[in-house]
Structure 1
């Protein structure tokens with residue numbers, strides 16, 4: 001290949017993700033992996049059997065392009081019960097290959113050359129590359145302090161005629177913070193009378209703590225009319241490897257979305273869709289998730305309370321940030337690597353998701369793990 005040249009990269013600044021790096025380090029050093037966000041306990045055997053049953057019954061060919069109708073109906077029924085918000089299963093919901101595919105396809109559908117997209121930092125790392133690939137410009141807004149609050153005056157100042165989209169994520173990965181009703185009302189006021197699309201990443205909607213209520217974009221009429229809501233069955237039902245998600249939007253927006261979706265995915269796993277349609281009929285399968293993970297969060301916090309790490313309890317997701325400011329002045333990337341290599345526990349440094357690598361000396365730990373794993377991890381942290 002001496003004479004062959006690839007040419008200009010469309011993503012020249014993208015390197016291996018921090019999740020891959022830290023998981024690779026964890027494997028190399030036989031460390032407990034609390035870095036990547038996946039449970040290390042199995043999905044419900046009832047759900048697994050429903051998939052097998054669908055396979056035995058012959059649902060092994062292409063599903064309808066927007067998704068199995070029974071699943072779309074079950075999704076709309078769930079949203080109606082939870083948020084008293086109506087979506088048409090025929091025209092306003094599409095089942096996707098995980099929430100990430102939905103997010104990518106939304107950006108591919110609506111972001112054009114020169115468009116601006118507001119992204120709040122720290123941000124999950126799939127947003128910016130998709131924006132860049134389609135000629136858009138990311139307009140970053142740094143969340144403030146260790147409570148990761150939004151400066152809405154700054155948001156107002158960044159809105160202009162080129163603003164095509166705003167992306168929000170609540171409950172928020174990586175911080176574990178949540179947007180309040182007042183936050184959503186502020187956003188609703190800012191976007192009113194504009195043509196700006198809202199992409200609301202709500203994959204952790206069922207994992208929210210301390211009796212708080214998830215403030216879905218569909219609860220706010222002026223947001224709902226411009227919003228795509230993205231959700232994840234993988235996060236909800238402990239099977240991230242299935243890559244099953246969906247998105248909701250008003251018909252006019254969804255019609256455009258499906259034009260792109262049909263050519264980059266067309267449809268997703270049919271027997272899993274059939275199984276999920278049945279599984280969603282029992283609301284207990286998702287309504288108990290907050291209490292389940294709050295027990296995990298509280299257990300983890302209790303186990304590390306006598307360590308030199310400091311925590312602000314996460315309000316949602318299955319991630320907990322720990323400050324190490326009392327331990328070392330090292331940068332968070334260096335400290336995360338040293339924790340993995342020398343102490344045998346892997347985490348995620350937060351600075352890689354911030355504007356200009358802002359380093360607040362905090363690491364993200366995933367507590368979606370068995371009790372035994374959390375106890376072993378905390379034993380290590382107490383010794384650091």
Structure 2
């Protein structure tokens with residue numbers, strides 16, 4: 001018998017679309033993939049070489065559960081130099097991806113019946129991880145009118161005596177929205193009057209556009225830092241999604257308890273990947289700058305094409321590599337003989353008729369939207385936009 005806990009959890013919407021796209025691709029169809037958020041760049045050569053050297057040096061055994069000391073020290077330097085946050089190595093926990101870091105935090109902070117606040121549109125795994133902990137996700141709904149960001153008043157209204165944590169994501173997956181320092185200060189002013197912890201997912205920190213600067217909520221005022229677990233990783237910035245290295249920093253007691261969760265689930269992250277991550281954090285940063293410059297071109301082109309499509313409304317995202325247009329004007333319309341009932345139906349139609357993979361907003365808590373990732377080549381973006389235009393104007 002499957003546990004009741006798992007019966008309440010939905011599978012990942014992004015991975016479901018990717019699986020269907022791969023199935024159609026295996027049948028010989030040319031699929032333009034705007035689904036899974038993964039850099040199309042290879043891992044930089046100096047990082048790959050560090051992994052090779054780790055193998056040659058026999059760094060292939062178990063490491064400390066919380067990560068190799070040189071990597072945790074490098075993470076501390078990164079937080080200090082990039083975010084103005086001071087941590088000691090024992091306040092760092094290296095995990096198998098930022099996803100596990102967040103899960104460790106949720107499992108540490110939330111008990112059955114507790115509440116965890118999540119801002120919609122949200123990354124698909126946030127509410128499911130809360131449910132796996134037996135807790136209740138409390139959703140603050142935002143939309144285009146607020147720039148997909150919550151206000152201090154929204155946050156204050158959502159906090160109750162059962163609230164244990166808030167999951168905050170900036171830059172955001174799926175919207176690309178970015179909180180400013182002033183906006184984060186407003187949220188911090190609400191939070192410091194409570195004992196609510198913040199799980200701040202900052203894995204898209206390096207992917208910022210239009211001279212925006214990333215700000216961690218943990219840095220906006222000294223009084224909020226001890227309520228924050230800051231989560232980051234190397235997947236997006238260094239094109240290292242398959243290496244599965246994420247990390248978290250926070251108060252010592254919370255990080256130690258997160259380590260206990262990890263010690264009884266996965267134990268340490270892969271040893272070779274940890275040495276590669278060390279090189280990523282300490283080596284040249286030019287590959288990041290090159291990726292961001294190309295993502296900027298793709299963002300501008302895709303946004304312009306999407307804004308010109310009938311039934312689509314969207315604005316330029318400030319970070320990450322996603323655009324989250326609203327398609328409510330298409331709902332109820334008949335396309336290719338199919339009535340569009342929601343974003344799920346639209347994405348299914350687009351995939352099966354135009355062979356373009358996009359993700360419905362339902363799994364992100366926004367059923368009138370769809371998510372496009374522009375982490376693919378400009379040629380493929382142009383091809384996908386042409387196919388969508390043909391579908392919607394035929």
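Before moving on, here are some points about what is shown:
- Each of the structures 1, 2 was assessed by distance in nm of label points 7 Å out along Cα→Cβ at positions 58 and 266; the largest value belongs to 2.
- Which of 1, 2 yields 22.9 [mean count of other Cβ atoms within 10 Å over residues 114-121, calculated]: 2
- Structure from which 14.6 was derived, mean count of other Cβ atoms within 10 Å over residues 154-161, options 1, 2: 2
- Largest in FRET efficiency 1/(1 + (r/R0)^6) of positions 106 and 354 (r between Cβ atoms, R0 = 25 Å, to 0.05) among the labelled structures 1, 2 is structure 1.
- With distance in nm of label points 7 Å out along Cα→Cβ at positions 2 and 42 derived as 4.0, matching label from 1, 2: 2
Just so you know, all these numbers are worked out from the coordinates, no wet-lab data involved. Model, not experiment: these values are computed from the prediction. Cβ atoms are built from the backbone, for glycine too; each structure is taken alone.
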